[in-house]
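Heads up, there are several structures right after this.
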Structure P
Amino acid sequence: MPEIKKKVTVIIPVKNEEGEIRRIIEDVKPYADEVLVVDGHSTDATPRLASEAGAKVVSDNGRGKGDGMRTGIKEASGDILVFIDGDGSHETGDIPKLVHPLLEDKADLVVASRMLGGSDELHGTVTNFIRMAGSCIVALILNYRWGCELTDCENGFRAIRRDVALNLNLRANDFDIEQEMLMKVLKKGYRVTEVASHEYKRKSGKSKLPTSRGWKFIWRLIVEFF
């Protein structure tokens, strides 16, 4: 019986990322059957530049990154979905490492680990230290609860089977959707693995995740446990 080729959609949730979006689209094209940019109602040239670069562009409902990721899951045509940020902080060349375990049917969700690959964003300042410590604490709790050995639960650079993503009933509207996705995958007994990937400082624009919103990750932890 001939092997059925899996189609890969790279999803880029963005809002006001005109500085890097064209380059990122060009960089991910060799690894994608479809490039899908989900625009969070940008006020700059992001959607126009994305369309000119050859991506399919859709708008979310303006509720945050979680809303954008859910829109991407719904609109994608691929069997495998790769999520990557639009700020230039992720190593696009690592996409094959994320996709390979899914193609080999060895995982249902693959997360790019900054703890294994290093990060320019999690060190050097009090704010970065707080973010790193919080991420490590969440990983520790999840590892004890589900008997796994995860190192990075929050990185947005990840790949997942689309049918699995659709079965998770994701609800978070903010950045905590990545934690929600991982916890629901574990709760439902799906397979999770990690690959090392380096995180760079964002190349342009401003972060959409202030440290003051860290309480949402604590709340998401409580919600998904109970």
Structure Q
Amino acid sequence: MPMKKSDGNMYPWVTHTHSHLAGQCTHLCSYCYVQAMANRFPLMKERYSGPPRLIAEEFDVHYGHGKIIFLEHLNDLWAESIPDPIIRLVCDHARKWKHNQYVFQTKNPVRYLRSGWMMPADSICGCTIETTDKSLAAKVSEAPSPLNRMDAMVALPGKKFITIEPILDLDVTTMIMWLVKIRPDFVNIGADSKGHGLDEPRAEKVLDLIERLQQEGIEIREKHNLDRLLAGKEIQMVP
């Protein structure tokens, strides 16, 4: 059974994606493209509705070696609604192919602290933090607060990254303080590309964030969908 090659729309550095997990994500993010697709296509609706469950045939997929595989890119494996046995089965499948790097991402990183021991050895743990504003985050998602996510990522050892996408209005100084405490291997920054009408920052704030991250020596992996927010303003990226 084939595995999907990453088309680069989410993370250009990921080579492949794979998902074993079905059911609706309980974070209910208003900008979630999976639920948008589920509203349009019956097969997607069938797969991404209802309680969390595993798709048996996905465990027949062979991962091979030399890949960077984003697991459960269409759901949140680490949400509180996901039972530990499901996490363990997904991670056990990945562990059969040791010569890959596995990527996970969540809005509930405290679960990494409790259940991350199940992961393959060469894994990198990501967390989405779109804003520093608790009330703004609550408007778009039922996930834990940004402060809660930050605290868990500070405590998390090993390889880790932060995704600020879709970037919402934020306090740049607070975000920089958080990221300095977390010390991620890199930060992804991207904008809403699907027209959800989110509360977004001005271009000047985005540029300020990028400049101050560079000053702190934190690697930035900027996405092309930031161009809309920057409105032609040029970014001076440090090599």
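Quick note: the coordinates plus some simple rules give every number you see, no bench work behind them. This is a predicted model, so every value here is computed, not measured. Cβ atoms are built from the backbone, for glycine too; each structure is taken alone.
A few notes on this one:
- Structure responsible for 124, with volume of the Cα convex hull per residue in Å³ calculated and labels P, Q on offer: Q
- Each of P, Q could give mean count of other Cβ atoms within 10 Å over residues 39-46, but the derived value 18.1 comes from P.
- Origin of the value 24, where relative contact order in percent (Cα under 8 Å, 6 or more apart) was derived from one of P, Q: P
- If helix-only ellipticity at 222 nm (-39500 (n - 2.57) for each DSSP H run of 4 or more, over all residues; to 500) is computed and equals -9000, the structure in P, Q: Q
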